[in-house]
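> The structures considered in this document are given below.
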Structure P
Amino acid sequence: MYKKQIIGKMGENFACEYLQKKEYIIIGRNFRCRQGEVDIIAKDVYAEELVFIEVKTRTGFQFGRPAEAVDSCKQKNIYKCAEYYVFKNNIKNVAIRLDVIEVFIKNSKVRINHIKQAF
């Protein structure tokens, strides 16, 4: 596994821990289909929403904020993947939300920024 993949997987693990502390229920991770991939699928119990989450992890700011990497093309792929997930699992009458979680890892410290309804 390459360094970027290891950092990305660490970021997803930190994001899942964060969500569980906020009492989200993790339904799935790394859902893949022809349309793309969703890092985390979770249920926001309080808002009663199904949440599709893109996790972006960075160790510095030389390439900008992590959420900036979720461009319109990536957003479109996540949206189509979420649509397929809902169709495939015959989910009806549930509100859907698309979020981004930024994970910053620097000097063994982790900071998480949860952007709800990011797009």
Structure Q
Amino acid sequence: MQEHLAGLLDNFAEQMDNLDEIAHVVLKGHLLIEEWLTHAINQHLFHPEHLAEDGRLSFIQKATLARSLDLRRNNLGIWDVIAAVNSLRNELAHSLDSPKRVKKTEALKKLFFREAAGHQDF
């Protein structure tokens, strides 16, 4: 039992000593997108506090709801980017060394650069 605990502690120390920049960017980006989605949804509500208190909407539920409320931009590619961020975030949150990580990261980058192509700031 002590060996197993020591192995877990070693793994913890190793994971905490290494800064995973991609995970950091994805997790922070996911949080910022979720804040934006919440704000977008709240613009359509008379009493958003009830949804915040009792709704417990997941990220994907917020994304789907915000998209359905968007009158003219519901078919833009940004929704694909948002879904890809969520998919990669879920992969990172549930597995440190997922074999799907590289594939999901590449898919997100491809979608992002596709959407950013028309913007001069990129």
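> Quick check on the output: -22500 is helix-only ellipticity at 222 nm (-39500 (n - 2.57) for each DSSP H run of 4 or more, over all residues; to 500), derived from one of P, Q. Which one produced it? Write out the running numbers ahead of the final one.
Details: P: -10000; Q: -22500.
The read-out comes from structure Q.
> If you don't mind, another one. Who wins on FRET efficiency 1/(1 + (r/R0)^6) of positions 36 and 100 (r between Cβ atoms, R0 = 30 Å, to 0.05) among P, Q, i.e. which is largest?
On the way: P: 1.00; Q: 0.70.
Result for FRET efficiency 1/(1 + (r/R0)^6) of positions 36 and 100 (r between Cβ atoms, R0 = 30 Å, to 0.05) over P, Q: largest is P.
> Let me ask something else about it. Which structure, out of P, Q, was Cα extents along the principal axes in Å calculated from, if the result is 44, 30, 26?
Working: P: 44, 30, 26; Q: 58, 39, 22.
Here the read-out was taken from P.
Since every read-out is calculated from the coordinates, none of them should be taken as a lab result. Quantities reported herein were computed from a predicted structural model and do not represent experimental measurements. Cβ atoms are built from the backbone, for glycine too; each structure is taken alone.
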